[in-house]
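Every read-out reported here was derived from the displayed coordinates using simple, explicitly stated rules and does not represent laboratory data. Just so it is clear, the structure is predicted and the values come from calculations on it, not from any experiment. Cβ atoms are built from the backbone, for glycine too; each structure is taken alone.
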Structure 1
Amino acid sequence: MAFLPIFLSSALLSALSISNLGLISSMVGFLHKQKDDIGTYQINWPGNTVQLVVEPQHLWVDQGHTSNGVAGYGFFLGLFGLYVAWRQRKRQGRAPSKTLLALFILQLLAVLFTLSALIFVFVVTNQTKGQHISESIARSNIAYPADKWTPETWFTAVLELPMDDHHHHDNIHSKVVNMRAWRWMLIPIFLTDILAFGFTTAELARQRKGTKQPEYSAEK
């Protein structure tokens, strides 16, 4: 059954994408809550208490938007792949369908889009990781001005500080784990993009080879 590999890979792509979409949405909700409801964290350095603003002055969020786009695209592409696979289940000895060709093109775009996002996200994260929040620079109620950060690298640095509220510390730790998870989830999504694209390419080639008709069928 030629449709089965396309069907299963599309289902996997949708499942991975919606999972990552949930993780990214959780991060976005966390950032909004910290900014709107929390405002500052009390940091108790020896002899120096600072009300640290929850977000630094230079916070990059483009990698989150890009990854969110990859997840959304992958989810709907997976659903479309399920539909196309179902349409192909009884297609024998007929010219390649337009829906299969459309899936081929959309999956090719997904591979390129996800690869670009994967490179961008990991490059930005690597450029900002390993940084620390300096006591000599931090000031109460003023956004931390030094360096550039991603949400993941900023809150990782915040966890190193002597926070007054352990509940905030535990909550931040949980969200940092989520941020790392959605970043690494881009890899299986990319691999699934390639897998699904490979199955579609093979099926398209098989249908082209199995017919002598030069035109596509009227199927839409």
Structure 2
Amino acid sequence: MRFDLQIIASLIADGSRVLDLGCGKGDLLQYLREKKRVEGFGIEIDEHEVIECVERGLSVLHGDMNEETRDFADGSFDYVILSQTLQQVFDPEKIIDEMLRIGRTGIVSFPCFNHIAIKLQLLLKSRAPVTEELPYEWYNTPNIRVITLRDFRGFCARRGIRINNEIAISTHHRDETGQVVRFLPDWFAKYGIFALARPAGEMPRAGRDFGRG
């Protein structure tokens, strides 16, 4: 399992209720089910990956996360996860608001566009950077958002979102190994992972129904 997903899994309490947005083939959900006994649920837009999830015995909806999350009651989950997808989301504010509406904790991870390798490419080559983590050219990239750790902290501050945990990591795109970056994370982190919550007075009461409607 990818290193960033291992870090995310370490933040999940045993026996909790989890929704994974853009869950892919279900690696994280399967791990959490087997190792932490969670009641897991996923949403994935890729039909082939949904089929693979179902074959693994996972509960996954085929659809757009922006549409499907509307059907869940406030506080339906303990954790709602969005891993390495925020930079491709058309309306980040909306999806994060939805995550914190239906979940007590939202966990978000994204590639850092301020890594030193990216800065050096811009400085020395004057071209849109291409790295192992961001392997696309400017004309075919699915990434429509350029996010840095500092930008995301500022976003949370402006929206009144509480950051309960922030972890900066260095790892290659799909590697199972990596390291936590503690020294100058704004320069050397390749990915950021944030655990988010609404201020205590704004948190909706937990729902009991996983069903739609």
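Here FRET efficiency 1/(1 + (r/R0)^6) of positions 26 and 98 (r between Cβ atoms, R0 = 41 Å, to 0.05) is compared for structures 1, 2. The highest value is that of 2. When Rg and Dmax of the Cα atoms in Å, for residues 146-185 alone is computed for each of 1, 2, the one that comes out at 10.7, 33 is 1.
In this comparison of 1, 2, the computed figure -0.49, -0.63, -0.76, -0.82 for log10 I(q)/I(0) by the Debye sum over Cα atoms at q = 0.09, 0.11, 0.13, 0.14 Å⁻¹ is attributed to 1. One of 1, 2 was used to compute helix-only ellipticity at 222 nm (-39500 (n - 2.57) for each DSSP H run of 4 or more, over all residues; to 500), and the answer was -23000. Which one was it? It was calculated from structure 1.
When relative contact order in percent (Cα under 8 Å, 6 or more apart) is worked out for each of 1, 2, structure 1 gives the greatest result.
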